[in-house]
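Dropping the structures in below, format is structure tokens.
Only the coordinates and a few stated rules stand behind these numbers; no lab work does. Not measured: the values here are computed from a predicted model. Cβ atoms are built from the backbone, for glycine too; each structure is taken alone.
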Structure 1
Amino acid sequence: MDERYRIDQELGKGRAGAVYEAYDTELNRLVALRRFDTSEENLNNEDWLRRFNEVVSDLSGISHSNILSVFDAGVDESGPFIVTAHVEGLRISQILKQNEQMSLRGLYDLTTQCLDALQAAENAGYYHHALCPSSIIGTPKASGGYHYILMDLGHSKLIPLIASGDKLALSKTLDPALMAPEIFEGKPCGAKSTLYMLGQLIYWVAVGGHPLAGLSLELAHAKHQAGEIPYLRAYRADIPEVFRKWIYWLIESDLEKRPSSVMTAIDELPSFEEATTAPSLPQPMRMGAEDMNPDYKAESK
């Protein structure tokens with residue numbers, strides 16, 4: 001990495017490695033530098049290095065305002081690293097803490113921006129199988145609301161590669177509450193898995209928590225497989241029925257019943273105006289700590 005990137009501070013650390021705030025001394029700008037933990041054997045394997053560089057090259061070619069830009073990458077004496085844009089903003093969990101609950105308009109904005117980004121990624125042959133509240137940052141817009149940026153795109157290819165082909169490596173780095181059941185089994189399924197995790201993310205944001213949060217990988221997986229997600233409208237009575245059905249379409253436990261592509265999900269998303277013409281309903285209630293582990297009864301689709 002020579003002396004081009006000066007590490008300033010650690011921003012976070014996970015099972016796959018650490019992320020640092022760094023300064024690009026060549027272009028005089030702040031960047032984010034992510035280091036991945038991998039074996040010495042990989043670092044000395046030419047085929048591994050070629051595949052790593054191919055993934056990074058693909059990611060650097062994806063240009064979209066809602067996707068974190070990849071600037072550079074490489075491998076040095078400390079291992080592989082990727083350099084991306086440095087984004088100042090709030091994680092979704094921080095946004096919810098500030099606003100107590102995301103409005104229906106806000107939910108639609110988040111949903112449509114994520115879909116636009118995921119469509120651009122799909123066009124490039126990539127799927128975001130690492131979606132979670134910490135993988136999205138919102139920056140306030142002057143007109144109100146937030147501009148959302150998806151991070152960690154490409155992890156579904158990078159993590160197994162870093163872990164020497166371990167098919168279960170990706171599942172070990174993800175949030176069990178949002179993980180598509182087939183990812184747990186080491187069989188991610190393109191857009192269908194991505195959309196499942198998007199649907200669970202929207203559920204999480206709408207409710208202000210997730211009923212599967214805190215469960216083990218195995219128990220959460222069993223409940224995902226069984227479709228045991230508590231009734232959304234019990235927590236958000238203002239969710240229009242057409243929007244609720246669309247969310248539950250994404251989180252179908254049966255792969256064959258989910259949208260076949262991101263564009264299919266976009267085409268079938270009801271407009272905000274269409275959804276909000278439904279009769280007014282009682283005010284929603286937030287999910288409290290006592291509701292985090294309710295009786296799991298599958299809602300009729």
Structure 2
Amino acid sequence: MNDQLLPVLNEKYPLDLLKVDAMTDEMFRCTAEQGTYYARVTNYKSYEEQVDEVTYTNFLYQEGLGVSPTIASVNGEVVERIMLDREMLTVVYQAAPGIHLPRGRWQPNVFHELGRQIGRLHRLSKKFEETYPVTNINDWHENEEYAFLKYIPKEERTIREVAHDVLSTIKNLTKSYSNYGLLHGDLCLENLLVDQESNLTMIDFQDCEKHFYVFDLAAAVYSAMEYSYVGGGNIVDYGRAMTKAILQGYREENNLSPEMEDQLPLFIKLKEVFEYSLMHMYWDKERLTEDQIRIMNHFRLRIEQHHSLLTR
């Protein structure tokens with residue numbers, strides 16, 4: 001793929017690329033005379049969805065939010081069709097500054113800044129939707145990844161009941177201009193880069209969707225508790241400290257009603273069931289590794305026992 005991709009990208013983009021290295025199945029680091037770039041090569045979303053996504057992220061960049069700008073092709077396209085073994089869609093991004101913070105450096109001060117930036121993101125999302133009609137980005141529950149009962153096995157009755165209750169409760173919440181709109185959709189810590197001045201850059205908006213804004217906060221808190229806690233104290237206290245910090249930062253940039261703040265544990269549960277459902281959706285149940293079995297059982301125990309990751 002690397003050898004195939006290099007000449008195609010050099011033909012399509014106004015860059016002098018020297019090397020292409022695969023980071024994942026769909027993300028490639030591109031070394032050019034002009035600097036470092038990243039090419040996303042995927043058909044995960046349609047051409048129209050990706051155009052709306054990139055129009056959104058370029059708007060955020062122009063408004064000063066920490067996101068990666070795209071590089072237009074020689075044809076002036078931000079989403080370009082390329083031919084490899086089949087037609088694929090490509091978006092090329094300028095490399096973002098910063099690093100993925102080591103687990104132990106995710107502290108309340110960083111989460112306070114993250115909350116502030118998420119607040120800015122949602123405030124700018126409202127401005128974007130007032131100016132640009134977003135017709136190709138789905139409401140969250142229309143996406144296949146939320147079809148929990150399609151993927152969670154029928155014999156897992158307790159988990160299916162939890163999944164059904166979480167989905168039904170959230171679908172029945174009252175949507176408004178202030179609490180619902182376009183958001184990142186996958187603000188795990190892996191999709192955040194932090195530079196030496198603690199400036200944050202959000203990457204990978206491929207899962208952006210229309211949702212209750214509090215979901216972006218829930219995804220970040222969930223990710224912190226699942227992946228960044230390294231011991232040295234009580235994990236419940238850690239979660240509370242991170243939650244307090246992210247909410248304080250958020251309120252500096254955007255309104256969050258007490259009613260929606262109270263729903264944060266519900267949205268963390270949605271994220272937890274979402275992750276469990278994805279395991280059934282994407283993992284080969286006939287070839288599960290020991291680690292995959294262990295992870296699935298960990299989720300089963302937690303969900304079946306109605307354990308809450310966030311006790312507030």
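Where does the value 3.0 come from, among 1, 2, when distance in nm of label points 7 Å out along Cα→Cβ at positions 13 and 205 is the thing being computed? This figure was derived from 1. Once Rg/Rh (Cα atoms, Kirkwood Rh), for residues 5-100 alone is evaluated on every structure in 1, 2, the highest one turns out to be 1.
Across the set 1, 2, distance in nm of label points 7 Å out along Cα→Cβ at positions 141 and 221 reaches its highest value in structure 1. Once distance in nm of label points 7 Å out along Cα→Cβ at positions 53 and 229 is computed for every structure in 1, 2, the highest value turns out to be that of 1. Given a value of 19 for relative contact order in percent (Cα under 8 Å, 6 or more apart), calculated from one of 1, 2, which structure does it belong to? The read-out was computed on structure 2. If helix-only ellipticity at 222 nm (-39500 (n - 2.57) for each DSSP H run of 4 or more, over all residues; to 500) is computed to be -10500, which of 1, 2 is the source? Source structure for this number: 1.
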